[in-house]
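Please go over the structures that come below.
Read-outs throughout are calculated quantities, based only on the coordinates presented, and are distinct from any laboratory measurement. Being a predicted model, the structure only gives us computed values, none of them experimental. Cβ atoms are built from the backbone, for glycine too; each structure is taken alone.
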Structure 1
């Protein structure tokens, strides 16, 4: 069995009892950075000296994946990302594919990620939404933004009589590209609302839903600090 275990995105108390039990019980683990995972285990006073650390990134070779598969056939393994839910927006999809192709059972533990709190926190109907992960850094970025500004249309059954309902689109944005995003939206004449969530689960977590100009002013006035990752939603 392969266990996908969410880890806190900041607050160390955002961990489940089930996750802590698996940390203690299982010998093998897969992670992105062994140093980060060692710090995580030390934070919960879990001895990791007898653990077998297996690394996995987007550059991991097929040979190494096959090696992990052989271990999985004989042992239970737990898997973590740097923070949050593994498999939502990181290399862990390769392990999902590997398990499915080889009839290896796996379990996805529920808990921490930045997306769901941002969806719940937003000031609009989020009973249905689209999640896009990070926008492209260069090629395809403008096209992606244009598609978000004019999001997919959801036709209900029976169809709405007056107008169709647009599905909200959520995505992550890096701290290094957030101001670039605001500038790009300005150049595309975006005149709707923008929802911004940052530092979720931290002491200074912040969520705003405002017009683009108001968000730009908040940044200029340093009332919206450019720190950590952002969860964004746009609405015309």
Structure 2
């Protein structure tokens, strides 16, 4: 029986991790080791100064071993692989993230960061993400097929599988595009609003706008065109995707 370690960056109570665990449970034993609270954009950070507190968690999928971690998603993978699980998992699954993890923005992603930590620990790693809208039916429909496929597809050292589901109704999804490369553009063009604050300082708050400019053959182009994107990424965010 396969064993899975599942984590995320949206927190252990997020809908996406529950759905991912429920699907993985059909394929093997599932251990959820995830942040107690939201830790998006933590990238591949880990805790070096101080301790990491871990608590048993009542998870809404029967038979799943679950633990909430006061730490980053990278911490979750490290402590899960090195201490919590009885042995190294057959695969580490990260997600399903609320929001795409594609293009150059992947460097900030703690969903991808957790998967990169899994690769560093010698585990087969897959990251899953979907749009920030109310269309989970695409992931729910296609994820079992994609998960079964990628579990047996090899990866090079430091690589992860990166899967993103488009934000459209199921009947508008045009299928799966495999072998997508990571776009060198950005799907969110950042800027900051600013305001003066007491003491002569300035307060900056992240802002920006969604962008749909993406190169052909890339992960983000696939999503813009309403396809599911499947490809690889390495631990600096850019890689030529392996065909599958």
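For FRET efficiency 1/(1 + (r/R0)^6) of positions 67 and 203 (r between Cβ atoms, R0 = 35 Å, to 0.05), the calculated result is 0.25, so let me know which of 1, 2 that is.
Checking each candidate, the match is 1.
Work out distance in nm of label points 7 Å out along Cα→Cβ at positions 51 and 107 for each of structures 1, 2, then name the structure with the largest result. List each step's numbers first, then the result.
Working: 1: 1.8; 2: 3.6.
Of structures 1, 2, the maximum of distance in nm of label points 7 Å out along Cα→Cβ at positions 51 and 107 occurs in 2.
Between structures 1, 2, where is distance in nm of label points 7 Å out along Cα→Cβ at positions 35 and 115 highest?
1
Using the calculated result 1.1 for distance in nm of label points 7 Å out along Cα→Cβ at positions 83 and 227, pick out the matching structure from 1, 2.
Source structure: 1.
Given a value of -5500 for helix-only ellipticity at 222 nm (-39500 (n - 2.57) for each DSSP H run of 4 or more, over all residues; to 500), point me to the structure among 1, 2 it was derived from.
Corresponding structure: 2.
Given that mean count of other Cβ atoms within 10 Å over residues 43-50, derived from a single structure, equals 13.4, which label among 1, 2 identifies that structure? Present the calculation step by step, with values, prior to reporting the outcome.
Numbers: 1: 10.0; 2: 13.4.
This figure was derived from 2.
Which one of 1, 2 has mean count of other Cβ atoms within 10 Å over residues 99-106, as calculated from the coordinates, equal to 12.0?
It traces back to 1.
To which of 1, 2 does the computed value 18.0 (Kirkwood radius over Cα pairs in Å) belong?
The structure behind it is 2.
From 1, 2, which structure was relative contact order in percent (Cα under 8 Å, 6 or more apart) = 21 calculated on?
1
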